[in-house]
Every structure is written in C-alpha cells, then in structure tokens.
Structure 1
Amino acid sequence: MQTKHALKPEMSKSYQCIWMRAGVVRHRICRTGYQCQTCRFDRTLRRVAAENQALRQQGLHPPERRAHIVSWKEKLTALPPSRRPCIHHLKERIDFKQCTRDYHCGNCEFDQYFDDQFSVHAVLKPIAVEDVHGIKFPQGYYLHRGHTWARLEQNHTVRIGLDDFIQRLLGPFDRIETPLLGQTVRQGRPDIIVTRGDKTARVQAPVSGVVTGVNANLREKAGPAEQDPFGTGWAVTVQTNNLRQELRGLLIGGQSAEYIEQETGRLFDSIENSAGPLAADGGRISDNIFGKMPQLGWRRLVRQFLRTW
C-alpha cells in the first residue's frame, strides 16, 4: 500500500464524492475537500438512507425515486471482503487498501495512525482555493465575518487562523498573540491580538472552545500567517462543545466568496473616498494596504472590517 502525495491532502482531478465512488449516485463532485461533516449533500443522503432502511425493516418499500439510496457503507460491505476499499482510498489519499473493520473506523488502528499523520500535513497545504480579487480562501473552511477562519478536524477539534483579507489589509504583522493552552476562546469575542509596530488590534474568534494547541512561532514572527494564512500560519486549535450551533453563524463555500466580494467592494469604496477615484480600480487587492495608504486610518479599518474597536 502506497500513500499518495506523501500524505498531503491534494485531491486528484476527479474530485469524486464518496457516495459516487461507492456507487450510490452516478455523479457528484466533492466541493469540501472530503470534509464530509461540512457537506449538506452528505447529510441529506445519510438521512434518506436511514429512512429507507427503517422502511425496509418495517416491511415497506421506500418511494421509487429514492429507493436506490442506501448508506455508502452498506453499499461497500456488500462487496467481497477483498474488494472493500479503506475510507482513505475513497478519499483518494492512498492507493487501494482493504477495509477489515466493516467501516467502523473508530476501531481501526490504521485509521488512527493515518489521521495522526495526515493532520500534521493537512495544515501545510489546503485543498482547492477560491480567488476573489486576489483574496484567497480555501474550500471546506468556515469564515467568520470578523475575518478569521475555522477548519474542522478530528474529535471536535477546530483549527483557527486569520484570513487572507485581513493579512493584506493590516499586515504584515510583527506578532499574533492568542490565549494559552487550557484557556478559552469564545465565538465573537476579540481573543486574538495582532501587532504591527506600535499598532494593535483585536480579532474575533470564529468558534468557542478550550485551547489545545498554539502556534507559538507567531508570537515571535508572524510571517507564516501572511505567507500561508490557511496552512502554517494557523493560530490555535480548540476543543469545542457547541460546534453545531456555532457553525450556523459562519460562512462556507459560495457564502464565503460572496462575503469577501462584499468586503473588497467596501475596501475599494474606502480607498476611493480617501485617495480619489483613480486609486481604486476594482482589480486585485495587493498586500500591505495600510502600509501603502496610512491615510485610511488603522482605527477606522479595524472598526470597519474587524468590528472590534
């Protein structure tokens, strides 16, 4: 068994949904980097499959138009044991490996080993990235309106960082400070502090939880956050207990792209009001906006875009 891409989380060009790879649906493209817990399509098919199973157990027939929908696990366990692919093969992360646990991954030593290894590399290079006027945001990440992001990981752990927009607007930062291990962050509370020279600003946390990991490098030099905001520039990891409720207040996929589009529009308006109509051409957002145009005002930018002043 070979691991693809040295355990990096790039997907192959097919981007096939697990339900498609299992043969439950004919065609479905994955848009979340195989983070199924964030996918509405996955939730819908799980619900329909469970309803169909319940009907069959009662001796009833599911409606014809959806009768073919069964759990992808049920579909695959119907195969001979030697042909049952490991979940990580379905996610195109490794070459074929046989599943020997009937898809009870919580009891699988390989699954635990792979997740431990994969999570280390997964933060280094996000999957497919949207580009809005030069502002980048990866698919499968949740966006807070205060320009922080949240990425769901294993066992109710969430990785948090600052988005590309705020890095370009107020950065480069000299340091980024977060609560320490064991302390808490709260959704919407300004728990992250960024420093640039004698300027500081507070940034809202996207979710609530207890801090389980801190990117200590950012306290000394915040360069990674600017160069790779969604990978090596992560700020903290937290253990959450109210994630389902809090995710409703975040944006994902097209919602994130639409919001960044609105924010860049507001920024173009601010530039035009401060420096004249020729200064804002409506093109791509460069880096070091505040450094190039200090007349925009640090406090005003923080209040307008971070909403914490």
Structure 2
Amino acid sequence: MNRLEIRALAEDYLDAAASLLASRHREHRTAEPLLSERFEHPDATRAEVASLWAENHASGAVALREGQVVGYLLGTRKDDRTRGANVWVDAAGYAVDEPELIRDLYAFSSQRWVDEGRTRHYALVPHLEEHVAMWFRLSFGAQQAHGIKAVDQRPWPPGTRHAERSDLEALIELAPVVSDHQALAPVFSGINQDDRQTDDELRTLIAAEIANDELGDLVFENGGRVVASFELAPVQMARMHRGLAQPDNAACITGAASLPDVRGSGAGLALTDAAHAWAREHGYATIVTDWRETNLLASRFWPARGFRRSFLRLYRSIP
C-alpha cells in the first residue's frame, strides 16, 4: 500500500474535497434515493465545503497518497453556551475513498480540538454501515437520527384537523411534553427551565404559526379535547435538515406531541396519516423528521411508520 500522509486541511484542498464529497453522496443515494441528486455534482458540494471552511475556527485534516487527496475531515464550532466547548463535523464535513481513513483523519484533527479544550465532538454521518462502524470504533455513539420517506396518498383520519385559534390553550399544554419526556431516562436532555418560553410567548408564537399557510399545525381531538399535535414546515425552515441532509421538495415534521395518558391510543397514527395528507395537498414529494435515538418512544414510532434513517448524528464526550 502506498504511504498515507495526513496533514492540516487548507483551502488548496477544497476542490478535491468537493469531488470526494460528491462521490460519497452518490454512494449514499444508492441506499437512499430520496436525498437530493444535485449534491452528486462537485460544483454543489464545493459550495457546501467552502461554507464550512469559511466559518470562524474551522479546522481539520486531509489525507494524501502519492500527492492525491483521498480523504478530508472538517470541524466547526457551534454555540458553547448550550453544548459546552464543542466541534461539529456537519453533513459536508468529511469524505473518504475508503472508510478506514475516517479514523486516521479524526486522530489528527481531534488532538488539536482537545488541546483547545473542545471535548464534545459531534458528527452528522450518512447512514452507511461501513461509515457508521468507523465512527463507532472511535467511541462515538448514536444520538440523533434523521428519518425520510416518500409522501403517500392518505385521507385525513377522523379526529384530525387543522389547528384553530380556539386550540391555543390546548397547544400550550402540549408544548412542554416532549422536553419533559426527554428530561427522563434514558435521554436526559431536557431543556433548562430558564430557557422555557412563558405561556404568553407561546401563545403569540403558536397563534402566528396557525395563521401561516406555509405551516401545518395539525391536531387530534378525542371527545372534544385536543390530546395530540403535529407541526409541519417546508424543510428549508427546519433547523436540523441542511445541505446534503435536505431533500428536494420536502416537508418536515418539526414537532410531535401527545399527552401521556393517550399514548398508544392511535392519536400518533392518525396524525401521521394527516401529515401525509397535508404534505400531499401542498405538493410535497418527501417527508422528513428526526428523533433522539435514546427516546424509546420516538425511535420506535417513526421507523414503524416507514421512516428510514438517512443520517445519524453521532456524539463523543472526552473526559
């Protein structure tokens, strides 16, 4: 085997990195064809890599054999106040011509990150078995999943409808359900109480969402009581589905909540059908969502509804 050289990533390597990323995306689309075809082309991936490289404190590594770039890894930073001193490898943050190189690139890059005190590492990785396996061998674990499926033709089930202003108090009651659930075992990721919105803030926000025709605020009503809700938006408005992880012509389920006493009653199933009906009425071909892998309810519910994992957000905390 030709000798492998690992060195610091520099702007001169971005064109080669873009070509590798386009190749990785082509491989990914053989497993998940609903992802955007445009990122199979280096001109599109070049813009994604360059955008990451332009961020403050971006750093990483490049792998070369006989002077040819065979892999790269690029990390950036997000808000330390909510995630501690971190580094993120986003969807466009790495590509290799063989998965084993992921470990070499991370070994080089992570030394600098840890020396800087940045010990919380995240990586958004395509759901390709060999790639995920290499990150797992670096002591990363699965934190979050992106799910994807084609929009089906489904009728609006009984009990489901668009939310109305008269539903505001019920929707305020549902607002903290997910964060409260995720504060418990085995997720342990609840929102700090100081960060919660007040009822008046929620009332203003939800009223604006209900009035926005681009958004789908859907509810399930049982015995005259709203007991569950789904929120949908164009994928471009979804914070987590960006770049290579953003399908074309897609809607995103950005929120889903049901009161604890109605779980298992069919409210979620009915709202899933309603979400497909809403998405089809609005001309969407694909629907996406995301969930914490440690959220036992969500990580079982969404795959059972036909959502396939397209990306995994992996996480490693170094003592």
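Of note:
- Of the structures 1, 2, the one that 22 was derived from, the read-out being relative contact order in percent (Cα under 8 Å, 6 or more apart): 2
- If FRET efficiency 1/(1 + (r/R0)^6) of positions 59 and 299 (r between Cβ atoms, R0 = 30 Å, to 0.05) is computed and equals 0.40, the structure in 1, 2: 2
- Of the structures 1, 2, the one that 18.8 was derived from, the read-out being mean count of other Cβ atoms within 10 Å over residues 43-50: 2
A short reminder: the numbers here are calculations on the coordinates, not readings from a lab. What you see is a predicted model, and the numbers here were worked out from it, not measured in a lab. Cβ atoms are built from the backbone, for glycine too; each structure is taken alone.
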